[in-house]
Structure formats: C-alpha cells, structure tokens
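Derivation of every value follows stated rules applied to the coordinates shown; laboratory data play no part. Fair warning: this is a prediction, and the values are worked out from it, not measured in the lab. Cβ atoms are built from the backbone, for glycine too; each structure is taken alone.
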Structure I
Amino acid sequence: MKILFIAHYFHPEPNFFIGLPFARELSRQGHDVQVLTGFPNYPEGKIYDRYKGKILYKEVVEGIPITRLPIYPSHNYSSIKRMLSYTSLSLTQAAIGPFVVKKADVAFVSQGPATIGLPSITHKCFRKIPFVFNIQDLWPDTLLSTGMFNSSKGLKLVDWWCRYVYKKAAKIVVIAPGMKKALIERGVPEDKVDVIYNWCDDTIVNCRAGSNSLKRELRLEGKFNIMFAGNMGKAQALDSVMKAASMLKERYRQVQFVMIGSGVEVDHLRGLAKELKLTNVIFHGQKPFTEIGSILKLADGLLVHLRDDPLFSITIPSKTQAYLAIGRPIIIGVKGDASNIIEQANAGFVCEPENPESIAQAIVNLLQMPAGQREIMGSNARDYYEKHMSFQTATKKYIEVFERAII
C-alpha cells in the first residue's frame, strides 16, 4: 500500500510514538510511506533551530520522506494561541499539501487535534485518498474537561465539525472501548470504528531491572515501594495519594511512595507532604526516558491515578500500557476502561479515584498478598500487554483497517 501520514506532531518531537516507529515498521513490511506534517516545535512552542526560516522543507528520516509545512508554534496556556497553532497547520496542510505529496492509497490521520480533519477531507476530495482517522483525545470533551475552551457556542461548533469529519472518514480508530461507545451514541456506525490500543516504547518493554546500586541510590532498600511515574498535574489529582500515604505512615511503615517525574503540581505536593509530615513519600524528579523502565521494575506496585472525571472513564492513560509491559502489579485509581483492563488481566487492584481510604486499602491488599501471588500478577500484566497492546499486535490491526478503508 501507499500510505500518507497526515500528522500535527511528528519526529523529532518527543513522545509521539505512533509516528516514526510506526511509519518505519510499515515501510519495513513493504509499504510505501510518506508524511505530511509541520515544523517541529513541541513542547517549547518554538521551532527547532535546524528548521527555522523555512517555508516548505522536505527531508528523509530513516527512509521515510517527510514534507514539513508552516505552523504558528504555541504550547502555552493561551487557548487562543493554541487554537491558532492547530488551525494554522491544518490550513497549510489543506491548501498546500495536495500539491506537494505523492498520490496514496490511504491516508492515516494521527497525532493531532480535531482540526487536522480539514486536510484529511481536502486530500479525500482533490486526490481521492480515503482516510483513517485516529482519535487519541475525544473532542470537544477534552476541551471542556481541561478548561481550554468553555464557550458553549464554540463547543457546539467543534462538535459539529467532529461529526462531519467522522462522516467523511473511511474508518475511525479509537484507543479505548468507551470512546467507541461514545462515537456510536453520536451517530457513527458501529462497523466504522475499530478499537486499537496504544503500545509503549520498546525502550521500556525490553529493559532490565535496575541494579542494587540504583536501588540504594533511589532509597528503595528495605521498603515496599509504590511508584508513580510521569506528569504530576491537575488531572492526576495526587493530593488524594498524599492523604493515603498519611493514613499508612504509622501502621504500615514499610510502605513507601516513590514519586518520579515533574509537573505543575510538584511544588504543591512537596509542600503537602511536608505539612502532613510524610516520611514515607520521596520525590525523585524527572528521570531519563532510557532509565525509567529499569527503575519501574524495582517497584513492588505501580500507581495510576486520575481525577474523577467522566472523560477519563473512556480513556486509557498511556502509563497503563507501560506499567503492564513492565510486568509489576498495578494499583489503578481510574474509573472505566483503564480499570476494566487491570481487572480483566488480573494484574492488580482497582481503587476509587480521589478516595484516600480506597487508595490506601488497595495498597494494603497488595502488601498482604504472598510474594508469589504478586509475581503472578506481574506476569499477568506482561502477558496481557503482549497479547492485546504490543507494537506487533497493533501494527497488524492497523494494516487490516487500512486495507478495509481502501475497499
């Protein structure tokens, strides 16, 4: 197949794993892949130095031809500037894109906001290229939940646009069953939507457990370590985790909460830990991505927690896949699809989000299990990941969707 990627974000921008690794694998399997995207500027909102001063730029990265078009770069808290960033690239991709890329059998639309539906439709109309629309975040739900956009008229307009894009798409891929259910309720035919779980980076999947020296360095020795790794923001609602730590600090002194990462709430959480005199909580800051897998494998339990929000019940936080791949028991405080996966896999314990008592009890349940049963839970987690979420599994499913989109 000849496959055109239409993406808002792409390599060398970080953390968008569905981009270059996926394109490279499709190419390895014999497919002709090309990419239409913008000039890289994430996460700082500034065009990377090597791309400055260019209007249209073509390059080949690891055998993949990439065409880059102008974008208004912005990733700050201004909703107006963010929307300008989204729409600017979509407009250039729609106006210029059809004239600068080769004809393709199918377009894969990924890594971007709902505005990226515009160039998808343009290529469908002018180049007769059917498109598969990949939804990582459901709009307008995400805009409302994050507070990025609160205008009722604006949200209705976004909702209308999304429904129009869904109608024009040949196929739609979502990352959670709850998303599929939501789309069906909005009038999208059931047979048009496929659920394909995200995978995690091979750096995590193939890592080895950290050494004893690393364990000493991180102050993990002699403790039952519950690790949280990743962004510490409003959405994670980690105040509840600090309160759970407070409940456990006297009776279960072997339990230690290990907080790894950064975010807008870190200083607040450090202050709260000090206020509550939490000697059982340690903060380690952000660690290199190449090391994080080895660190996580030293945990006795891995913690996933999000705010109690209806949107999060139909999404799966990316750390869920990473934690499953690591093969350690999981404590998950997220309602809906993510917790259903942990229960189906028999890979850990589910607790109520933003409920310190429930969080604390789940950790005690894990602590009081025989070590052998915890190891079985970890094995269950890894087995579930390999069967349902691995890169190989997802790639096979995507190729099947592309083939059906062309028919």
Structure II
Amino acid sequence: MIRRRSPNYRWYILAVTMLTYAAVTGAARLCMPVLFKQISEELSLDVVQLGTIWGMDPLAGIFIGLPGGLLADRFGVRRTIAVVCILAGIFGALRGLSVGFISLAAIMFLFGLMAAAAPSIIPKVTAEWFGGRKLGLANGLLNISWGIGAMVATMFSATALSPLLGSWRWVLVFFGVPCVLLGFLWLTTREPDANELPRTIAAKVPFKEALSKVVRMKEVWLIGLMTTFLWGASMGLIGYLPYYLRDIGWTPTAADSVITVFSGVNSIGVIPMVLLSDKIGSRKIIMFISVVSVAVTLALIPLANDTGIWVLVIACAFLRSGGAALFNVIIFEIKGVGSTYGGTATGLANTISMVGAFLAPPIGNSLAKIDPGYPFFFWAALAAMSIPMIFFIKNRTGQSA
C-alpha cells in the first residue's frame, strides 16, 4: 500500500476516488434500469411510475447538489465523501425493502440525496490533487470508472445476480455493500499538504463567502441551464431504453446489453476525447460534438432497425463521452473558481441540471402511452435546446484562457 506521505499518494487517492465513482454513481445507480421490468411486474408499476421513480434520484439532486458542494468546500472532501458513501450504501440497500410505488420512490429519493451529491463533491478531489492538463485527464479517469461500474451493474444485475441471489431486492443490497466499505476507507485517507496542492488552491472557505461568490458567476448558471436539457435527455434515454427494447421484442439479455455496451464505449471514448480537447485547445468543440450526438441518436432510435440501434448507441456513447468528462473541468476552469470554490460551483450547476433530469423521465415516459417511440423525440428536442448555449461558454484549457 502507498504510504500516506509518499509522492505517489495522489494516485492512491485517485484510485479510491475512481472506485467511489464506480460504486456510488455507477453500479448502485445504474443497476435500476435493467431491473425495472422485474420491479414493475412484482410491484404492479406502470411505465410512468417507473419514470417517476427513476426521476427521484435527480429530484434529490436539486436539494443536495449545492449543499453538498458547500459542505465539501467548508469541511473538506474526506469526511464529506465518507458520509456520502456510507449513507448511499445504506439507502441503496433499503430500496430492496420497497413494497410499492410510494415506498420505492421515497427510498430512491433518499438514495438520490447521496448519489446526486457525489458529482458535486468527488471532482473536488481531483482539483485538490491535480492541476493544469492533468485535471482533464483525472476527470476523464473518473468517467471511465463510472462506466466500469455501470457496465458491471447493467450486465449482471438482471440476468445473473437476480437469479443467483433470488430476487432483484438482494441485487440492491449487493451493490450497497461496496459503498459502505468505501466510506470507511475514506476515513483512513488524508487531505493534501500545502506542498502537494496545485497552485490554484486556497484554504477552506465559509459557506457565506463561497455561496456569495459563486452565485454571481453567470457562466456557472449558463452551464447549469445547458446541462438541465442535456442531463434530462440522457436520464430519459438510460432509464427507458432497456424497457423499450424489451417491449419491441428484444430478449432481456440483448436489451440490457445495449446499456452495458453504451457504458463500456463511453469509458473507451473518455481519454481520447479529453486528450483531443487539450490538443485542439477547445473544450467547446468537444462539448458541441457530445450534445449533437445525443440529440441525433435520440431522434433516430425509434426509426432504426435492430442493427441501426446498435450503431447509434455505440457512436453516441463514444462521442458523448468527452462532454460528460469535461463538464466538471469546464466549471473548475472558470475564472475565480478553481478548487477553492469548485465544490460550490459544481453543486450549483448540478442543482440546476437536476431539474431537467428529474422532470424529463416521467414526462417522456408518459408519451409512451401514445407511441413507444415518442419519448425519444421529446428527449431529442431537449438535447437540441442545449446546443446554442455552448457558444456562450468561454473557451479555456488547463489554466489558460
């Protein structure tokens, strides 16, 4: 094990951070969509109720995104992440005790408070330990770890773990255990020393100072509004696609595999797309490619045959990966943010974006009663609405304008 004062300790911290991202925001969250069919049959839920349950996670993010960032900026990421991991594991496991729509939605909200807090807090770790161009790479590795966690969950939850453990309920307990263990592991880590900090980092700041500074940054609000539409479209796609494919005749294994492949290709594309943004000196171009790929894919899925759906999903996953990885990087690179106010800025942007992520799944799913393909057209329109906003974001790479 790497010693606490070793110069390589930052890489140990990155490894623990990646495991946390994989377990909390990847596996524990993404095991749900592939289990929805089993859950709906046992609890007698319709497609709109499933969309509402899936939206409870981002709804919680509206309430926890900003407070989570403030807590990380005030008390440090180590203790904050430890609490988030432990509670995410407990609430994630408690989803398995649900007896109907109300109980599952309520527990999903509690789990969502922790899962939605993670994207506001965890990227602050990379900003504390890494700077400049390494910041983009470190955040890219976080998204790879998310993809790995999502792949494990979508590949095995419904087709392997549920039969092995006896029920979808035990699958949720299974994915809650690593979260709790990681929480205790975070308690053994340390904060960076002064000589280990990137030059952009300052001391911890009070709530009032952090909030008053960040809320005046128009660019943070703009990014939050842009991702409201984009995250809404993405949440709708991930939550509905396995259910839709089963309904049009795909086998459960094939339907689940689409999301698994999506997560895997997304992980493969992260590093090339992040490095490309550094090479061409533009985050905006990569963000533009990412958003357009999501909008086009959503619009074409209802019109495509089986092979076409595979092609669309693979192409979208690769091209989309850059935007997802660079979202936090762009926020940290806003003038005056850095890692000092990074948690608060990311929290504010995530809070705004979670509005769309909460509303989009149930609204889109309700259109399935008219035609199963209509939800995709709705989410495609949402993604397209975020495209013009990209051009108002100032272009920066590393620490330079």
Structure III
Amino acid sequence: MTGSGGPKRLLTIGHSYAVGVNRRLADALARAGDWDVTVAAPRRFHGDFGWHTLEPVAGEQCTLAPVPVYGGRPVHLMLYGWPLRRLLREQWDLVHCWEEPYVAAAAQVARWNRRGTPLVLATFQNIDKTYPPPFSWFEKYTGSRASGIVAYGKTIQAVLNDRGWASPSRIIPPGVDTARFAPDANARAEIRASLGWSDDIAVIGFLGRFVPEKGILELTSTLDRLTSPWRALFVGSGPLEPDLRRWAARHEGRVAIATAVPHDEVPRWLNAMDVLAAPSKTTPQWREQFGRMLIEAFACGVPVVASDSGEIPHVVADAGLIVGESDDEGWRNAIGTLVADPARRRRLGSLGRERAVTVFDWTVVARAHLDFFDELLARPAAVHG
C-alpha cells in the first residue's frame, strides 16, 4: 500500500477506455472519493467502427495515462507498449485490468504487475470455451497471478466456477448513467415529430447491432403477426440492414431505421419508444452476455420484452417480460399485450426505472467494485502474487 494516509491509488487498464463513454466506471470510481484513479488506455485504437483517439471527457475525475498499443486487430493479440510496464512499476494499491483473462494483453499486464500489488481482472465470458494455444496459456498464467476477478453477471460467475477459478470473484454488473438516461417527454415528442408520428400508436423499439444473433429478423416476423396497430423504430447498424430495409419498405410510414445515432443521442431515441424488444438468440458460440440496451431502456422508463438468452433473465428480473427465444406465440402475445395496454406499460416502465437507479446506476456499481477491492486489500499479502 502507499501508506501515505491519503486516497488509495488505483490503476485501471483497458483498450476500451480509448472511447470516452467506456470510462464511466473509472470516473465513478474516482468520484467515490477514497481512491485516486488513473486510467491506462491506448493513445489510438482501431475498434469496430474505426479509429479512436484518447481524449479527456469534460468533467471526468480520473487521470488519463495514454500508452501505445500494437497489433490491435484482432484485439485478442493486442499488446501494450513499454510505457505501461513503467507505469505498472509505480506504487499502486491495486491494479484493475479490463481485458479478458485469455487475451495477450491480460497476460502482459499480469507479467508486468509488481509482486505484492493485487491484480483484479474482469470477464464477460458466459460460455465455457476451450481456448487453443496460446490463449489457453494466457488464461492459465493470468489466472495464476490474479488476486480477484469481477464477473459481470451470474452466468459469467457460473462459467468461472465450472472452470475452477481459484481466486476470489464478485458478481458486479455494468452500469448506466441514470441522469443522462432518464424519462424525457420533450425528447419523446421531438423524435416522434421528426418521424412524422403522433402519439396515438405504440412504438416497438430495437436498439443494438443488426445481426442474426440479436433476433432482429424474428422481431420483424413477430410484428408482421400483430393484430393491433403498431409502429417500429430500429436504432443501430449491422450487416442485416438491407434485409431490414426491404422489410420496412412493405410497411411504409410505420417503420423507421436510424443508423447514425451517436451514443449521446441514444437516450432521446429510447424515449421515443413505448416498448424495447430484445429478442437475442443463443448460438453455439454466443449467448447474451449482459444487454446494455436493457438497463438503458430501464433508466428511460421504457418497458422491456426480452428473450431468455444468457444473462438477460438476471438483468431483467421482475422489471420486464421474459419470453423464450423460440416461443413465437409468446413473443406475439407479450408485445401485443403491451401495445394494447398503456397502463401496464407505465407500470413496467416504473419498475424498470427503479431497478436502474437501485441496481445499475454507476454510483452503485462503483461502490460494489470498491468494496470488493477493499476486501482484497484486507487479505494477506501472500495472495497477491
């Protein structure tokens, strides 16, 4: 430990921190007041949608430490540059690595971390996969040096248990900014007006990637079978966009597709929805790991209908409707019922908002992380590698 009597020092590392919105956890950790938080992130990183350059966000409380990265495509083989090693040699009370344990960067951080400094990992992996070398070697080595790991959900924790993970773990979900994502009647009216829609017909919404595993084609099939009037709003992008647009052309005037919505504008578009549908479909290599759109809809007071893929039932709990992935009739009934029942939509919207504030707000999530960190610090130094 630093032993200075001041705030404890935390270094958190992750390639995703190159995007400002992904630093919300780090900012919330810093705002908690009892830790001084430094974020090590790539100076530049090529993500799914192009290049990102590390830039401070106005008002964020964490300190940025830009470091070079190499070989970021694919990200599993990305490596950090030598400046990160120098940074890790400083005195930190705890190091938090937001890289999956089986990737090269996580093993690199584990190798460079100072002996005796607790290292906490994080994982979204909710399928018990057998990794080929060198990824199996990375995972084994990283696990041997870890003091603890954050599992982002119950299905993720189950995989850790199945794999015999030895170090302490804690289930802590991702979070949402419940001030930015909040009910907004003005935004609702403005978005609907821009689409030429009045408030007399319910809007079923989708937010996310236009890919098969998100169930987007199944959703369009469900909408085709509804008997009540409806409109549909799809916000996102992906390879199924041409299929979606061909379907939308058959429903002229009641389907809108928005593919260029920046994250800052997402709350406005969510508020234009009466129901968010999340019909994710499990595949042999994927099942829903969390579903950030669920908690963003909750925070905006938008009722949720979601499939039972992966982590979704644990995220939704009793604050929304869960339907079996392949239950076509169940999907038609669930969405149809909400379309026809404004009072029930309001009740579910209130439940979702309450769940967002009490379980998923960033202040709650940050406090859970810091409590876990403090528990690990209280353990004997021998467990910290």
Out of I, II, III, choose the structure whose coordinates give distance in nm of label points 7 Å out along Cα→Cβ at positions 145 and 257 equal to 3.0 when calculated. II
Can you say which of I, II, III returns 19.7, 59 when Rg and Dmax of the Cα atoms in Å, for residues 113-304 alone is computed? II
Computed -26000 for helix-only ellipticity at 222 nm (-39500 (n - 2.57) for each DSSP H run of 4 or more, over all residues; to 500) - originating structure among I, II, III: II
Give the label, chosen from I, II, III, of the structure having the highest value of distance in nm of label points 7 Å out along Cα→Cβ at positions 321 and 377. III
I, II, III: which one has distance in nm of label points 7 Å out along Cα→Cβ at positions 9 and 329, as calculated, at 3.3? I
Which one of I, II, III has mean projected area of the Cα convex hull in nm², as calculated from the coordinates, equal to 17.5? II
